1. Out of P, Q, which structure matches 11.2 when mean count of other Cβ atoms within 10 Å over residues 3-10 is calculated?
2. Which of P, Q yields -9000 for helix-only ellipticity at 222 nm (-39500 (n - 2.57) for each DSSP H run of 4 or more, over all residues; to 500), as computed?
3. One of P, Q was used to compute percent of Cα pairs over 25 Å apart, and the result was 29. Which label is that?
4. Quick check: 18.2 is what I get for mean count of other Cβ atoms within 10 Å over residues 51-58, calculated from one of P, Q. Which structure matches?
5. Computing relative contact order in percent (Cα under 8 Å, 6 or more apart) gives 28 for which of P, Q?
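Nothing in this text is a laboratory measurement; each read-out follows from the coordinates by a stated rule. From a predicted model like this one, the values you see are computed outputs, not experimental measurements. Cβ atoms are built from the backbone, for glycine too; each structure is taken alone.
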Structure P
Amino acid sequence: MTRRVEATRKTLSKYARPFSWRGRATCLHMARTQMRNMGHRPPSIPDFRSALGARTALKKAGFPTVADLFDSLLPRITPAEMWVGDIAILPGDQMFDSICISDTVGMLIGFHEDGEDGVKPQLVLSLDHVIGAWRV
C-alpha cells in the first residue's frame, strides 16, 4: 500500500498545473503517468492538441469511449473496491468523461473546471456517480 501511495503522490504532484491540451496536461496523460508509476507499460498517447483531436485519436485506436480504452488495459473493478491509486471515470462534459485517481475512500483526484491550478480532490457523494473503475 505504501508503494501505491507514493506512486499516486508522485503523479498528482506532476499534475499540479492547469489543464492543457497543448501542454499535455490532460486527465488521460495523468492516468498514463499513474499507470507507469505503478509499474504498468501503457501504450504511448498520440499527439493531440484539442478535444476534437483526442476524440479522433481515440476512435482511430478503435475505442468508442475512454472506458473502453481502460477496459483494454486494466481489470475493471466496482467503485467500492477502489484503493489508493486506482483509476475511475466520472461524468464529464459532452466530449469526454472525467478521468480521476482514487486518493482515499470517497475522494477522487482529477482536473475540474473550477481548478485553475491543476488537479484537485472531488468528493464523490455516491459511488453511483462513478461510471467505471479500474485496478492499477
Structure Q
Amino acid sequence: MDIAIHTTVLPHEDPDASLAFFRDVLGFEVRSDVGQGRMRWITVGPAGRGGTSILLAPPAVDPGITEDERRTITEMMAKGTYGWILLAAPDLDAVFEKVSAAGAEVVQEPTHQPYGIRDCAFRDPAGNLIRIQEQKS
C-alpha cells in the first residue's frame, strides 16, 4: 500500500486567533479558508512545502455528535486536553523565542527529554497543545 498523511485536524473556538497563531507566529501558509464567522475551516501548512496540512476546524460540528459529546469536547478544549500536535524545527531555541515573544502560553521551555529528544510545548489560542521538537540534521 502507498498511503500518505494528508491532513490532521485541530479544533478552534476563534478562527481569527487560530489563523494569526499558525500564520503569523509559526509562519505557516494558508492553503484554504472557507466558511464564515466561527464556522470556518482553515487549512494551513509549512510555507513553500506541499504535503501534510493542518485543518483548523470548528469543534464538534459532526451531525452525529450528541449534545453531551459536544459539551465534553468543549470542556476538554477549555482544559487544553482535547487536541495536540507534534511539530519539528531545526532551531528549537529560535522558534521558542518567537512563539513565547508572541504571547503564546508556554507549557514547557526547551528541555532535553529522557527519551532522547529536545522539545518545548505551547498552547495555541484554542488550548491545543503544540509540542515542537528539535529536528536533527
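1. Numbers: P: 15.9; Q: 11.2.
Structure Q accounts for this read-out.
2. On the way: P: -9000; Q: -6000.
Here the read-out was taken from P.
3. Working: P: 17; Q: 29.
Derived from Q, not from the others.
4. Working: P: 14.8; Q: 18.2.
Among P, Q, the structure yielding 18.2 for mean count of other Cβ atoms within 10 Å over residues 51-58 is Q.
5. On the way: P: 28; Q: 23.
Only structure P yields this read-out.
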